[in-house]
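Values quoted throughout were computed directly from the atomic coordinates according to the rules given, and no laboratory measurement underlies them. All values reported here derive from a predicted model rather than from experimental measurement. Cβ atoms are built from the backbone, for glycine too; each structure is taken alone.
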Structure I
Amino acid sequence: MNTKIELLESRRAGILLHITSIPASVGNGYLGQEARHFIDFLCRSRVSVWQMLPLGPTQFNGSPYQTLSVHANNPRFIDLPWLENKGWLVCDQNQPTYEEAESYHNAQLKLAYSGFCQKASEQEHIEYKVFKQTHQQWLDDYALFITLHHQFSGKDWQQWPVGYRCREKKTISTAKQNLKDQIDQYCFEQYVFHLQWCELKEYAAQKGVHLLGDMPIFVASNSDAVWAHPQLFELNEDGSARVVAGVPPDYFSETGQLWGNPLYCWEAMINDGFSWWIGRLKSQLELFDCVRFDHFRALESYWEIPADAETAVHGEWIKAPGKQLLSAFINYFGSLPLIAEDLGIITPEVEALRDEFELPGMKVLQFAFGGGPDNIHLPHNHVPNNVVYTGTHDNDTTCGWYNSLDDSIKTYVDEYLANMEQDPAWRLIRSAMASTCQLAVIPMQDVLSLPSECRMNTPGTIENNWHWQLNWDQLEDEQSDHLCHLVGLYGRAA
């Protein structure tokens, strides 16, 4: 089986930085000039991969792993000056506060759609129509779902009036007529994101930078996918989840992680030829050169938890048809541009599934220094068909991690990583660069040697996550020069 990933055919280096962490005067990052500035930094450093987190529209806690849609992208990333340059918007010169940023952005997008309707050229209107037709399979459901989501004050769809909750034909038809303007607004926002993303992706390609995405295996209960395709999920009659996803106790939590995502009705998906899954991956591959498949192990077996459970402790492993799904992907796409996130409780069966399809797995250096010399995350145990990280978005920053270690583990780390670097983050960065893994990915916080306060996410918590933002003042020429040196020294200047 030949599933070779072009991005991993050469030794490369990458940086992990989500769009939200791109510098912005107010609010989150955008697909504008600052994003191009980051690509320029990657190019100067001879780093050829930019890894991001999922791009979907987030919910109240901001987690990119619990989004309102598996196809749509977050309109908060749309760059307003781009719309002004198009002639569709005259930006309000009053700078909003942080608290006002979201409502301000949404108001500007509404003005931009009005400007588009009045001022866009005939060709631009034709291109918009083509976009809607091309993405109709998911766009219609998403736009109606988001419209109703706002119509019912942000309530989960399971709390909507029964006609909307159950998608009764007459109710939905009437809603589409009465709410046409709002529905069109959300279609337009996805179109604008698409245009801006295509320009950013082309700019990255010109600079020799590949884009690596991230696809969560499960979807949020309050999402267009579960509302529009309830037959594909294990639900009760009222739309609530019968059983939910999570993981048993592990490195991150003594009581496991109770994610709450509804689980799939795999039998229905098999009978449908995995068409929903194929459409989902197709959307991701329009955006990215390669995609990390988050929680890959659930394709072999997943941790099923009763929906009324308070923790993830009392669950059970249930077999999944991962081989059939991956085979369906190959039959449709011809290859598998996927990286398996194979962390956590990984059994020989999970490894066999990953290896049968020749998928690269992950090695995380922060996990390496426990269990003795056979630890698979230690660099001397790495193999080329893997991606090595100093840490992931779920880890502490490397400086924070190192400072939290007890003295005996610190001594082990210092002895194992006996190199010229004094800074603990750069010790792990150098080790990752020297690894035999084809791709080495470094969180931007580690490039900047930042403390625990700058970590992206603490698993099992919902407070103070996903907020960290890069400040260009933190980034000095010497960091780029040092990256560039290590990339060249260890043969990663692809």
Structure II
Amino acid sequence: MLLRPSVADLKLVALDLGRIFGVVAVAALLPLGWGVAVGEWSAVSHLALMVGICLFLAGTAELLRPGSRGAVDWSHGMVVVALAWLLVPAVGAVPLALSGHFASWVDAYFEAVSGLTTSGLSLVNDLDHFPVALNVWRHTLHFLGGQGIVLAALVFFAAAGVRSLYQAEGRDERIFPSVGSTARFIWLVSIVHGIAGIVVLTADGVLAQGFTWDRALFHAVTIFMAAFDTGGFSPMSTSIAYYRSPLWEATVTVLMVAGALSFGLHHALWQRRPGLWKNLEVRTILATFGVILAVTIVGLGVVFEGAWPLTRRALFHVVSAHTGTGFATVSSSELARWSGLAYLGVIVAMALGGMSSSTAGGVKSLRIGLTLKAMANTVREVLLPERTVIPTGYYQYGHRRLSPELAQSVMAISLLYVGLYLLGAAVAYALGYDLDQALFESVSAAANVGLSVGITSPDMPLLLKLTMIGQMWVGRLEFVAVFALAGFAAAWLVGE
């Protein structure tokens, strides 16, 4: 029998949600200040309204806090994060909906969910003339979702039981003994990459693109937040093709890869720890990237002439898809016309995703490696003599054991992702879209990538918009937090 959550449980959940809204209010000061600087007073008023709502919710939660703080256990943390990724976009959509660049509130909510889940699919009308302040807000949602509004809450409001919040947000790797120290390290990595990336992109914007320094800074900041947080929003409708710069593409590629690497690997690289190439996840992502890149190059050989244009397009788009970023240097209509092998290569790259405990989405390379290893062990058990001892270990920052329980867990999550991909494709196909395009768009949404072959638009059916919102939410939280929220709600409705 499920135990009905108590009033104290609800207050604990509300308290942590309120603190997350407080973090969002602070983060919104960046686009708010940017709007003041450029004189976009309409956008400023809309952002100020959103900040006021966030502060009201945060203050109300503090007033309703239980007498004793208590410990946030696993179930509380999962519920808080699952609700946060639904409720924060609802408030974050307010300035977007009021901008006049969205056909409906659902479209604005879709945009906010896509931003916070670092998906990058967009329904904005006339992006090239979108207010600068609101464009910064779209990308700030990427930064909040990628670095984790939960991580910020952990840094500033650390308390007992916060590990559950950290795990619920899709991160299961502690670099330091305390979750708070790990969160601070993740923010440090982000700041270092941010300074380097923004300086290079700003310099290129001024010296090579002919931008004024403030315009160059705007593009550099927004592209950095989208690239490192593997989000894919762009301030211009043509994405990275707008810049027509090999240096810009190269810098963005480095930032996308950095965002898709696990923060544990970042720490190991900073410490120059030996044996990294023995890591199962490192080997898996290098192998899958190499195979997919080769397949994509062969497929693009039918479309493009010349080794350099072919390799450049293949490399950028495979990196963009495999890291879960969603940037493109070709239009969605041109991407839809790619040959079968290249088209398939991008779909597979999106589905697999980046590393665990990173800002990337998808199944994740560690799960792929563990699944393949478990399958190989099963084959060995069948083929080798009965008494043969099958090794069950793997190397991931040290020797670990691939237990039957772990193997079942990673296989279950992997199958759930496949089911999520097929579900979205089935809905789109039932609504009249071609099966290949329906599958592409579904994988892009569920793996939080953002590449599109043209289906995602303000004109697509409401049912498909809601389906993709659900896919982006479930895919970002990797199912467990969503199941916990469903159990929490069921216990509230039928528990005793």
Candidates I, II; helix-only ellipticity at 222 nm (-39500 (n - 2.57) for each DSSP H run of 4 or more, over all residues; to 500) computed = -12000; producing structure is I
For distance in nm of label points 7 Å out along Cα→Cβ at positions 239 and 431, find whichever of I, II sits highest and give me its label.
I
With FRET efficiency 1/(1 + (r/R0)^6) of positions 311 and 391 (r between Cβ atoms, R0 = 25 Å, to 0.05) derived from the coordinates and found to be 0.50, which of I, II does the value describe?
I
Of the structures labelled I, II, which one yields 4.4 when distance in nm of label points 7 Å out along Cα→Cβ at positions 7 and 471 is computed from its coordinates?
II
